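Read the figures in this text as sums done on the coordinates, not as results from a lab. In this text the structure is predicted, and so the values were computed from the model without any measurement. Cβ atoms are built from the backbone, for glycine too; each structure is taken alone.
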Structure I
Amino acid sequence: MTKTVIQTSDAPEAVGAYSQAVSANGLVFCSGQIALTPGGGDRTTGSVADQTRQCLTNLQAVLAEAGSSLDSAVKVTAFLIDMGDFGEFNEVYAEFFTGDVPARATVAVAALPKGARVEVECIALA
């Protein structure tokens, strides 16, 4: 089995020792995305809806680079710093995932990088 590191300039650069995604054995494992823009902009102070939209847009770009898409996602994990934001998060999430939606877990965490309120990762078919 081989693995391929996925890197695109259409999503923010990694802010640590990790890859945007890794493809292996027919799957794409995407690292968590927060509300950073590809050019280095920081949208982590925006609303939960805006942050969610940026996270999912980033995931779209990473998956596209891997030859995949959100439609091929099989598992999504979302991290929120406040479960009170779940409704707002879920509303935007439903704009990106329609039809046969992937399995998902949404968990509350104490904090996220750069003060973000939302982080989203996924596993998709390659």
Structure II
Amino acid sequence: MPECQVIHPDSLETEICSGAMTRLAGVSQGLAGTTGIHLAIATIPPGCASSPHYHVNCESAIYVMKGHGRFIIGENLDNELSIGSGDFIYVPQDAVHQPVNDSNEVMELIVARNTPVEIVEEYTSKQA
């Protein structure tokens, strides 16, 4: 019979660094043996951003725990959505995005995905 697990903060796995963003997994294939879900916390220092990227094998749900800034989206990274504490963000598979922290505090994002292991591709704008 499957058993529930608790993953304590000192057991989180560093899974990715994208630009200035660091993401620590708490529920993942490696930590809990998940097969269809993933949960992590991402942090972005003040005045910094992740690199532009997209996920080729999953959609994501993001909750902004702390901070405010912009969520830059679009094929040419030419659309900016304002984000702040309490906001939820939906990111479809293959959607180019880049979170930017415009606040004076560390931005904290809770990130959930519908796959245990994501495939991330860095993105270069198609603008000349």
Structure III
Amino acid sequence: MSVGKQEALQNALKSLRIAIPEVRGALVASTDGLPMAQNLSGNEDPNRVAAMAATALGLGKRISDTLNGGTLTETSVSGTEGQIFLYAAGNKGVLVVVTPANVNIGLVHLEARDAARSIANIL
């Protein structure tokens, strides 16, 4: 990946974190499960997160296809301590957004959907 694309992806993640200060972390992965850009705040391994995100996106696509849900655009995982949102970023990427459990979901969707579109254009 070119330095220009890498920088543009990092800027997209920074903008997302500025727009939603509660975000605990964000990552862009290829659909093959490779990390392309990340802004994680904990001890998370970007390689592992990217691989899991790509797997979850692939499984979500199969579920959506099987149940005639159309093209998958996003999915989420909710836990007692936080939420993880996965957004398809075109055909080549996935945006992962990690938030606390009590985040404003509407704001997350609004900002992250825009970020996913930007990321898709970069890729």
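Given structures I, II, III, which gives the highest value for distance in nm of label points 7 Å out along Cα→Cβ at positions 68 and 92? Provide the component values of the computation, followed by the final result.
Working: I: 2.2; II: 2.9; III: 3.4.
By distance in nm of label points 7 Å out along Cα→Cβ at positions 68 and 92, the leading structure of I, II, III is III.
Computing helix-only ellipticity at 222 nm (-39500 (n - 2.57) for each DSSP H run of 4 or more, over all residues; to 500) gives -15500 for which of I, II, III?
Working through the options, I get structure III.
Which structure, out of I, II, III, was distance in nm of label points 7 Å out along Cα→Cβ at positions 4 and 108 calculated from, if the result is 2.2?
II
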